[in-house]
Every structure is written in C-alpha cells, then in structure tokens.
Structure I
Amino acid sequence: MRTLLFALAAWLLAAQSAAAQVDTSGVDQFWRTADRIAAGETLTGSDWDVFFTHPGYRFTQEAAQRRPVIEFCMRAVFTPGVDVAAALQNRSNRERRAELYADTCAHMSAAREQRAEIAVFLNSGAIEAASAAGLEEAARWLPADAMQRGAPPRIYVLLFEPQGFGRPGELVVDALYAMQKPAGQNAQFIGHEFHHAYRETYQRLAWADGAQSLIEQLDRFVHEGSASMVDKAAYYRSGTIPFGESETFLDDIRGTPQRLAQIDAVLAALSPTSESYSAAADTVDELSPGGGHLNGVFMAMTIEEGLGRETLIRSLSGPVAFFDAYQRAAQARRQFVFSDAAMANLRRAAGVQLR
C-alpha cells in the first residue's frame with residue numbers, strides 16, 4: 001500500500017511539473033493601472049517603470065519594444081474625455097508603427113467594453129486547457145527530447161494586443177485575443193508560442209562580419225515557419241483562413257515562390273560587405289508578409305511533404321539547415337529552388353567556410 005502511495009505521489013508530482021503554470025496577475029495589474037488613469041491620475045515615468053517590472057509586460061518590451069505603444073494606448077483609451085482617433089492622429093512621429101498603435105488602441109478599447117467577460121473567461125479554466133493542448137501540439141513539431149528540457153514555460157496572460165510571444169522559460173498571451181479565438185485555434189495559438197520557446201533552445205546562429213541582420217531575417221523563416229506548422233499549415237492545406245488572419249492569407253502563401261525568387265536574386269547578388277548584407281536584410285523584410293510566417297510555413301510544408309516531419313525537425317538550428325532541407329524537398333517536388341549562387345552566399349553570410 002505504501003509503495004502504491006509513493007508511486008501515486010510521484011505521478012502527481014510529474015504531472016504537475018509537466019503542466020505549464022498560468023499567471024494572470026498581469027491582467028489584474030492592467031486594470032488597476034487603467035482604473036487609476038480613468039480616475040484622472042497622471043502616471044509618471046516611475047509609475048510606468050513599476051508597471052513594466054511585471055515579468056509579462058517586461059517581456060513585451062524586451063521582445064518587441066511594446067512599452068511606448070502600451071503606455072500611449074492605455075492613456076488614450078482610459079483618460080476621460082480623450083478622443084482616441086484624434087490622439088492617434090496627433091501622435092508625434094505618427095507614421096512609425098502607425099498600424100500597431102491603431103490596432104493596440106482598438107484592442108484596448110474592446111477590452112474595456114468586455115472587462116466582465118474577460119474575467120469570466122479567465123476563471124473558466126479555458127486558458128489552462130488550451131495550454132495543455134497547445135503543449136501537445138507543439139511537441140509534435142519539436143525534437144523528441146524537447147519536453148525533457150526542464151519545466152514548461154510559464155504563461156503570462158496580459159492585455160496588450162491580439163498577439164503572443166514565446167521564448168525559453170516564458171510565454172505571453174493576450175487575454176482578450178485568447179477569449180475571442182475558437183477553443184481549438186486557441187490551443188494552436190498557444191502551441192505556436194510554446195514552439196518558439198522550445199525551438200530557441202535548439203537555435204544555433206552564426207554570421208560573417210556585418211551579416212547579423214540578414215541571418216536573423218532569414219532565421220525568421222525557420223522560427224515562424226516551423227511554429228506555424230502548429231497553427232497555420234492545416235488551414236492552408238484545407239483552403240480555410242484561421243481566426244485573426246488576413247483575408248489574403250491563402251493567396252499570400254500561394255505567392256511565396258514568387259517572393260522566394262526575388263529573395264534568391266538578392267542573395268545571389270550579395271557581396272561580403274556590411275552595406276550589402278544590410279540592404280539585403282531590408283529587402284528580405286519587405287518580401288516577408290506576416291513577418292516571415294508565410295514564407296516560412298510554405299518552406300516548412302515543402303520540407304515536411306517532401307522529406308518528412310523528422311527532416312523538418314532536424315532543420316530547426318538555423319537558416320542554412322532549413323534552406324538546405326527546403327532545397328532537397330523542392331527539387332524532389334519540382335518546386336522553386338534557390339540558385340547555387342544564392343545558397344553559396346547564404347553559407348558565406350552564415351560564416352560557413354566555402355571550399
């Protein structure tokens with residue numbers, strides 16, 4: 001009997017350690033701060049410094065420089081008598097990240113109107129259920145030992161924008177966005193971020209002098225494309241559009257070979273100088289709708305369909321391995337392939353010694 005109890009206790013401890021911990025304190029902090037603004041209080045820089053000590057909100061700044069956007073939109077949305085549209089129009093340097101500011105302010109306005117519903121959602125257990133399912137979804141597209149690399153990342157649930165981010169040890173997801181998504185797609189959304197968190201532990205990037213920005217741009221195809229096997233590939237293959245994606249989602253993925261051909265021309269023309277690498281990085285960015293998700297998932301689907309899931313998983317270290325796997329799969333499937341010159345210059349930019 002004692003042996004059975006010890007075994008049961010060990011099983012419960014393992015189950016608890018395998019479950020991602022969900023932290024919703026960021027939502028509470030958001031509302032406390034919003035209520036202070038709504039009461040007419042003018043927050044100081046020190047007040048905002050304290051706000052961004054919360055690990056979830058700190059992550060949004062470290063990963064994507066969101067502090068200025070969050071501060072601006074919270075003030076615009078919750079300050080009594082402020083016209084949000086006018087505030088956006090009058091924002092200094094308003095052309096920079098204009099769409100992000102507008103979308104974030106609209107999202108916070110919607111959150112304000114659905115505050116009670118968000119509270120019910122967070123108390124329903126839906127995030128915990130989606131997290132458990134999302135972890136399983138991510139594991140299907142990661143090396144077999146991924147889940148043995150410590151406890152799952154902690155999930156910080158916030159209110160900031162319809163978005164999520166993931167890195168080793170932690171995820172952030174937006175409460176309203178998660179509430180709006182259908183349950184199955186919510187699990188895939190969180191699974192996408194879990195994939196990011198684990199994939200970074202396998203990432204091995206190197207670059208020649210001056211080539212860091214280009215290699216990091218090309219690695220977005222690996223990072224976002226492989227994670228998008230969790231939440232985008234099945235929809236493309238079935239001809240449907242997942243929640244939150246643009247109406248051009250399907251056409252944008254279908255157009256990937258044309259964009260890859262343009263990227264090929266840029267890579268083929270590279271010279272080993274900082275100026276050439278920087279200009280190429282800018283062009284790759286311009287040719288990457290969805291920040292690398294769509295080009296990347298097209299390449300990832302090609303690898304999986306042509307060479308199998310295990311080959312895709314083995315290519316997660318960086319762009320050289322990923323592009324090499326894509327080349328082999330695309331040749332077998334008679335799809336667009338990169339030129340020899342482009343591949344040679346990619347290797348050179350990644351610091352690979354050429355014979």
Structure II
Amino acid sequence: MKKSPIAISISIILLCCLAFTGCNLDAKVGIFRKVSTSTETKGVRITSAAGYDSASTTAYFITDSGLCKQVKGNDDITVLVANTETMHIKQASFYTNSGVQYIKYLYQNPTQDNQTTIYTSTLTLSMLTSSTAVSTTSGIYAGFEVTDGGKTFTSLQNGGTATLTNLSRMNKVITNSNASSSPNVNALLVYWTDTSSSEFLTLITDNGTTVSKYNIGYSAIDKDIASFACNSNAVILIGKENSDIYYITDITASTEAADSNKNLSDSFSNSPAIGFFDSANSVFYFKGNDAYNSVKWNTAETSFTVDDVTDGFAEGLLESTSGAVKIANDQMLVFTEDSGLFILDLTSNSNSEF
C-alpha cells in the first residue's frame with residue numbers, strides 16, 4: 001500500500017526535527033549551549049574594567065561611549081567622560097591616594113596619524129573636575145601608571161616604582177586587581193624583551209604600601225603565560241599553549257617557576273585571561289574559553305586538584321569578559337562585554353547582577 005503524500009510529509013518533518021535536536025544535544029557550542037552560557041545583552045559594550053570603590057560600592061569601566069560608572073543595585077550607567085572625535089579613552093584605573101579618590105585615564109586622538117600622541121587626565125571624584133596634560137604615559141594598568149617608554153611602573157596609590165631595565169619591547173601585560181582590602185592590592189605580570197633581545201617574565205606587585213619586582217625564572221616552563229593568580233607569596237601561572245599549571249611556592253624566597261606536570265582541560269587561546277584566588281575557600285580560579293577552571297593546591301605535598309566549573313557561579317557567564325576585580329574574600333566582580341556587571345559568590349556558588 002502506498003503512503004499518502006500527507007503521511008510522507010509528516011514523516012520527513014519528524015525526521016528533520018529529530019536530526020536537529022540530536023545534533024544540538026551534544027554540541028558544545030550549539031544553540032542550547034549558547035542559551036545556557038550567556039546572559040541578556042544590555043546594549044552597552046564594556047571594553048575594559050577600571051576598578052571598584054568598596055566604600056561607595058561603585059564600579060568603574062570603559063565603554064564605547066567613554067569612561068563610565070555604575071553603583072551597585074542601580075541599573076543606570078553614568079558617563080563620566082565621554083569619547084569625542086579627538087579623544088578616545090583606552091585605559092583607566094580607579095585609585096585612592098592620601099584619602100582622595102581619583103581615576104587616571106589614558107586617551108588618544110584618533111584623528112592623528114598612527115595615534116602616536118598619548119594624553120592622560122585625572123578625574124577627582126570628590127569634586128567631579130578634571131585636569132588634562134600631555135604626558136609620556138604609555139599605559140595604565142590596575143593601579144599602575146607606566147612611563148619612560150614603558151620602563152617605569154609607578155603605583156598610583158603610593159608612588160612606589162619598579163623599573164624594567166633596558167626595555168626594548170613590552171610583549172604582554174596581565175593584570176590582577178584586589179579591591180577587597182584598603183588599600184587595594186594589585187599585581188601585574190609583564191612579558192618583555194630587553195635591548196639585547198633577552199626575554200623576561202616579571203611580576204610587579206603593590207601591597208598598598210610597597211611596590212616589589214620579581215624576575216621569574218622560566219627555564220622549566222613556557223614563558224608565554226595566559227593567566228596568573230597570587231595567594232600572598234604563592235603564585236600559580238597558566239601556560240597559554242597547553243594550559244599547563246606552573247607554580248612558585250614563595251616568590252620572596254625563590255623566583256624560579258616549576259612545572260606541576262598537570263594541565264587544565266580548557267583552552268586559553270583567548271588570553272590574557274582572568275585569574276584570581278578565592279581566599280575564603282582556598283581555591284584558585286582561571287577563566288578559559290569554555291569554563292572557569294578551579295585549582296586546589298596542596299602546598300605540603302605539592303599536589304594539584306583541577307576541575308571545570310560551568311554551572312553555579314559560572315552559570316550564564318561563560319562569555320567574553322572585559323575584566324574582573326576581587327571585591328571580597330569570596331566574591332569577584334566580573335565585567336562582561338555585552339551583558340553588564342555580575343558578582344560571583346564563590347561560597348554560595350551563585351551569581352547575581354551587580
């Protein structure tokens with residue numbers, strides 16, 4: 001008996017639906033994956049984090065519109081300094097110096113050839129006024145201003161300095177910002193080349209009162225690092241190529257990095273990547289391309305336990321992020337590119353809108 005045209009059509013439709021569903025149930029980056037790992041687009045593109053003021057619970061960041069702020073619990077985003085035809089803000093950092101709150105920001109004139117002229121300006125938040133001057137600043141990173149052609153790193157909050165002697169080229173800067181204490185604790189990992197073509201991996205830290213510099217020994221590791229995090233003097237670094245876990249037990253005692261012979265399963269091709277230490281639960285976290293990766297370090301036995309986190313505090317936030325700031329022992333403020341700001345609560349394993 002021949003099937004009717006209607007029956008044949010229904011069968012074809014059902015087969016197509018089953019095939020479509022089957023393909024996506026297992027697809028790591030399929031439609032269902034995208035729904036569960038992304039949040040609602042806010043219509044504002046955040047390009048860079050600029051810091052967090054714990055006293056006023058205010059976040060500062062850069063968008064396509066300029067330098068902005070948002071107060072916790074308020075959806076409104078205030079533009080503090082707007083981009084113009086002759087001023088595009090590239091980098092910024094919130095800081096407190098002698099009890100006064102500032103934001104130092106760097107901008108360039110896009111109408112000039114090669115954008116070679118760089119300016120800096122300081123916004124005094126208590127007075128909402130700004131003063132502008134031409135500067136030799138070449139970068140502003142998480143509480144540091146970089147001058148002298150990239151050689152000198154100066155703490156904005158205390159004036160301490162670190163110098164990269166005979167710098168020829170800065171290859172990469174990875175930032176780490178902790179606003180859970182006052183003064184803030186900031187760290188930079190700088191991969192650079194000197195005038196003799198020697199390459200260096202340098203950790204620069206600011207504990208609020210003192211700036212320290214450590215040239216990391218990398219004979220046993222890959223010097224191209226994707227992410228890092230510190231727990232006091234202990235440091236974990238993640239290699240970019242194979243997601244290898246490297247470590248330094250006490251950088252004040254020895255700066256030589258060791259290979260743990262373990263690696264994370266996630267990829268870190270989109271580096272630099274977020275890294276931080278959850279001091280309330282003694283866990284390191286590193287955000288890869290598809291997950292937040294946890295590392296528990298047993299320093300007594302030099303052993304490492306790793307895992308991927310895609311739900312809980314990571315639910316809906318496995319998308320592009322522009323930065324993160326630690327705002328409590330177990331809380332991170334994450335700046336997403338298109339979905340706004342979120343607080344990761346690592347103890348309750350949940351997240352919420354800022």
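Taken together, the values in this text are just the output of simple stated rules run on the coordinates, not laboratory data. Note that the coordinates shown come from a computational prediction; the quantities given were computed from them, not determined experimentally. Cβ atoms are built from the backbone, for glycine too; each structure is taken alone.
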Who wins on distance in nm of label points 7 Å out along Cα→Cβ at positions 103 and 255 among I, II, i.e. which is largest? II
Any idea which of I, II comes out highest on relative contact order in percent (Cα under 8 Å, 6 or more apart)? I
Matching task: 176 is the computed value of volume of the Cα convex hull per residue in Å³. Pick the structure from I, II. I
With helix-only ellipticity at 222 nm (-39500 (n - 2.57) for each DSSP H run of 4 or more, over all residues; to 500) computed for every candidate in I, II, -20000 is reproduced by structure I
Match the computed value 0.25 of FRET efficiency 1/(1 + (r/R0)^6) of positions 111 and 271 (r between Cβ atoms, R0 = 41 Å, to 0.05) to one of the structures I, II, and report its label. I
